[in-house]
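**Q** These are the structures in question, set out in turn.
Every number here is computed from the coordinates shown, using simple stated rules; none is lab data. Everything quoted here is computed from the prediction, not taken from an experiment.
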Structure I
Amino acid sequence: MFKDRIGELHACMQERGTMQTISERKQKAKEYRKTTSRADLGIWKPKTGRKIVEELILSQEKTRVQKLIPIRRQRMAESPFTFFRGAAIIQAHDLAETPKTPFYVQACGDAHISNFGIFASPERRMLFDINDFDESLPAPFEVDIKRLLASIEICGRDRKFPKDQREKVVYEAAQLYRETIHDFSKKGNMEVWYAHLDVENFLEKNKQLLEREEIDHINGVVRKALTKTSALAFEKLMETSDGQLRIKSNPPFVVPIRDLAGEEKTEFDFAVSIRKAIELYKESLPPERRKLIDQYEPLELAHKIVGVGSVGLQAWILAMTGNSEKDPLMLQIKEAKQSVLEEYYGASIYEKSGHRIVEGQRAIQTSGDILLGWLRLNTSEGRVRDFYVRQLWDAKGSFDLKNITPEGYYGLSLMCAWTLAKAHSKTGDRHAIAAYLGKNDKFEQAMVSYARAYADQNEADYEMFLAFSRDML
């Protein structure tokens, strides 16, 4: 009961003895450099005969919808960058075999550059934050920062930016991460808790430093995000047929429950009994938000393919209406699996994987979806499936990394680095991490080396992936 009350990360921190004085923790953190130096964090040397790519990819695919596996492989095969995005399990395995620190945070677990974006707070302010928490778990801080910096290098290669430019961006992102951790170590706990990156304020404060093109790009993302609401989702995904409002069929990407085969319908009980799923989901919400959901009437459910690495998971959209068809709500119900980090850093204290994801998001984000929740279902075949629930579109915006400019690449990378440092300062021992990172650039140098080496590894892994996926491409 105690752990449930204070949350997963706080329990983890107490178990690791972080309740000493700040001075003691800082001193121990500096001393820990003798065990794992900052230069050690930059080392990546794969084991001789490393053959884990196919094994790990196949291990994930065993429990997914088999007919969708070719789509997942095709999306991952687009480029080394899309492969990296879809293969968090590989880097999680590799990071477990590299030097590590004892400085735990609530890790995102998949903090690559395209898992950051813009969304609206409940007050409708546009914020920039991490937006994917499927792998969230307490883990050493370097798990996240290494994945982010490697993704920056890999994204830069995908855009064919020059080597010196990529290294400069990786270096400055690592530098900003370190300096931000130091800044937060000087602030009070409540100040850290409330810190956030308000996009409008960010642009105003940095208008002298940003290129006009970069400001226009960010404003464009904001404008697009503001239109992405349940109303727009309803308009795009719904149709009227024979006087009935229903979800448009667009197989295999969107398949309404009415079009699923009999076996698929019976395998997932909640797809037949929407109201049962809603009641289970409501149990995870605060009382006042249960009352909000009660004001909506469910219309129809559909399976919808999402993301890259998530393809093959059970992901549904639920269309609902309130006072009228002009008062819609679209929810996403996405299957939750064990985090790729759990094998290496310990099982979650939360029995339900959906609960783990929701608590991770609540710990990391400054302001989140008011309808975020979870549920567990026992199917008629005796399977147990966990899900988390959120609004399908709630003024969310993402950056077009396929066409991002050098200026946008630089600005986005720094925004991601600041945001990750904020998350780690909020959920971990920012004083110890700051002391460990120090005030010189040894950490930055190490991260440039790591990002370069791991991007090379990712390209080799990508070629292996293409080789064993050839029949599906």
Structure II
Amino acid sequence: MAEIVSTQLKIGMEIHVELATRSKMFTRSAGAAFPDHYDADPNTLCDPLVLALPGSLPVLNHAAIDMSMMVGMALGCRIASFTKWDRKNYFYPDLPKGYQISQYDQPLCLEGSIDIPSADGGVLTVGITRAHLEEDTGKTGHELPGGKPYAGSLVDYNRAGTPLLEIVTEPDFSCAEDCVTFGRELRNICRFLGVTEGIMQRGHMRFEPNVNVLIELDDGRQIATPVVEVKNLNSFRAVLGAIQHEEKRQVEAWKEDGREMGPGMKATRGWDDQQNITLLQREKEDAHDYRYFPDPDLLPVVIDDVWRDRIREQLPELPMQRRARYRETFGLSEKDASAITDDRDLCFFFEACAARAAEVATEMKPGEASAQAAKWLLNAGARVAREREVAIEELGVTPDQLAGIIALRATNAVGSTAADELFVLLCDHDGSAEELAESRGLMQVSDSGQLDSWIDEAIAAHPQAAEDFGAGKDAAMGRIMGHIMKASGGKADANMIRQSLIERLRS
């Protein structure tokens, strides 16, 4: 048997995005992905259409089409002028009608692309094949209320009929890490557009990588293993683990059975988070198995330039554009810019803080003041947020207060340690940063008479350190400075102390 020379992953992604519309795709019944409906009891977001009762007829949700067009435009897609609705027929307990209303051969969005940073250090262009609208299914579970196991299956139809945008990429990925990067970028885009909250644990976004392996043999042949679609992954950890597992499993499977990619060879597998393995679910159907045909109860959708232009005008600045602006305007590192734009709510809070800091901290350049706002949020803010188990933007400190800290530091009115303490205090107190710093005794002392008194005391207490510093040994300043800071309770202006010591001991 020929030996394996090399292997290469080939991956395409299917991503299902639940749209946060107030009502469902084809009925006025409440949408499960809308925040007000998160805690609804099972089978309460239902009506005759959701339950497929006789005589019920679908009506289009205009907002879902608008949202889908926004996503398509953000991904560089061409928005179709004409799109229609099709019935995708298959039986499953959580599909009440026995078919799913979807889009088959004439989807809403086509032929887009998006650039992402690649794991190899370059840029990967990911082709977007299509993005089509459909309705979500219900959810099958095997637990009773309270988490008690149940031998049978329980169906909750709350999710059934929720607008679902399915985004399909070209097989442009060759490693699991790039798939995760793409997933994160897409989640950020959708959240910035406001089309979904993107809460993975609630199933707002579900990832289905289509994975196979190209195997190069020492006899010159190249074979491809059968494609496996890993279903319904709802965490980036699962996406990474499932693809990495399939890369190894498919090579071992080929060694045993020699099966190659071909008609009818595709399979679906599920991911077991406990064992970190994929498990076979079924051999995958081909398109003709679903018996697609146009839905007779729904009119096609015709999209003109006026409609397109209206949606395009609503597009906000997207994460990748914001990152570039933060780097160029504020001088942020790629890491800091990415950390801020990875969270929509933090990003909006930073924008408010940056704008206010540029107005208040007049001793600094506007870009420098805004960069300081980022550093405060990502350092002190992140630390306190971890301790309190809340989001950074929920700590309680306001843009005005953070701008006040930055202004006080710019004039050296408070020291670095005092500023950290002040930040924590402002998370729990109203009023300005300056008022609180004064009331808590955090303002630095810059009175020359008082500073000279502390310096005299420190030199008298540490004559050898003073002599060493005067002789050019910079490290000796530490002992003198420590004495002064202790004597002043940390209030002495460190910069003025250093300058005074240099002038006095090295003149």
Structure III
Amino acid sequence: MEDPLTKKVNTNPSRSHLTGGGFIVDDTTPDDIFISEEFTEEQLMIKEMVIDFCVHNIQEPFFKNGRELEATIPEDRNKILALLKKAGDLGLCGISISEAYGGMGLDFNTGILFNEALASGFAFATTLGAQTSIGSLPIYYYGNEQQKQQYLPGIASGKLIASYALTEPNSGSDANSAKTKALLSADGTNYSLNGQKIWITNGGFADIYIVFAKIEDDKNLSAFIVERNYPGFSVGEEAKKMGIKASSTVQIFFDNCIVPSQNLLGDREAGFKMALNILNTGRIKIGSGGVGAGKFSVTKGIEYALKRQQFNQPIANFGAVKQKIGTIITRTYALEAAVYRTDKNVDEKILKKIKNGINDGTSKLNGVKEFAIECAILKVVGADLACYATDEVMQIHGGMGYAAELGLEMAYRDSRITKIYEGTNDINGMLSVAELIKKGLKTNEIDLNGAGKKIPFMVLSEYFRWGKSPLETGAKVDAKV
């Protein structure tokens, strides 16, 4: 595959857009911005392959059978597992894992394009998304060579199903308050885990779990690779959910669960930062998923509006319908532009680090971490768009949209979770502001003070632009301004 980074790359470290959040205060030239029209033919082929997979294996069977798959039903769960295996055979389970460990080794921007296309898979997008992101990236980014060799090829092929276990009944947004404990044995050969996790995606059929727990009386979390067959490990019943019913969601339990000491992932007490950094990747993928949801919704809306006749004409002729479709299009276009501009910046940051001798996994980790502000913002905007677009396309369909046979009500229900997982929209909104303040006022990576000083002069220049000065109108101007 052609390396898309060779098409347009400028790794000058002075470029402000290689600093996360820099877009807020600095000018950017057109040459610095990647737009979706610049995707290569190979990248677009990957996108079409994923869409075809979702249409033929998920959408068409749904429309034929008239019902969605449900992980609570054993027969359906077998079908979901078969879909994961089929995705693995096509290489779709290892998109972000390097070829050295059996993956496709896609650059970051292509991986995000993959995720946009995966939105066509409804709930299966959550299942495969967990496999390719939060379930496997902790090992790829933080694992030692033995851990990578042991687990990543199986994950990339779909032979091993991966899961991520962070949330607990009393530990959600405040992730570091988790109560699951790990005690090191006297001989140092293993850890004993006790506790429980909740809302674990893929948990009902996963083979390995990235589990976060505090070792003894540590202040911060550590991370472990836990296999399903370890003594003391058990899985609860499938949760009955409003949406994403084809995604397995369970509680998991640790009752003196024995985990080999070599399965400690990364450094002791590094788990909390690990969790936050991995979530950045998941958040920006929700942004691209919002693009996919917007495109799906507007396509379905236009198709129906053109053929649905009322008052002797297609409802597409009516202003109210045009307004709904137009709003979905403009919001999708804006989000798409922001997502792929950011993703390209992440790729350029990654490439710069690789050229400085940093390995692929660490470069990708730090590249995404740099743009934590953008990841949080795009997650919120993407989730909001997914919910808005699916709601509006249901409204365009009227009563038919509420009927299960068209799948729109399923898309509507499935989209709602995006405002909750990978950090709620509320938390991400606060996180983006906190990170901006940190970069602007504490580390001085972003010149917020300098930008702020320009605001009064910008306001005055606009005032004078219209031909009236404060003196001419008798207005008083604060001397401090």
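**Q** I, II, III: which one has Rg/Rh (Cα atoms, Kirkwood Rh), for residues 137-288 alone, as calculated, at 1.09?
**A** I
**Q** Hey, another quick one. For the read-out relative contact order in percent (Cα under 8 Å, 6 or more apart), a value of 16 was computed from one structure; give its label from I, II, III.
**A** III
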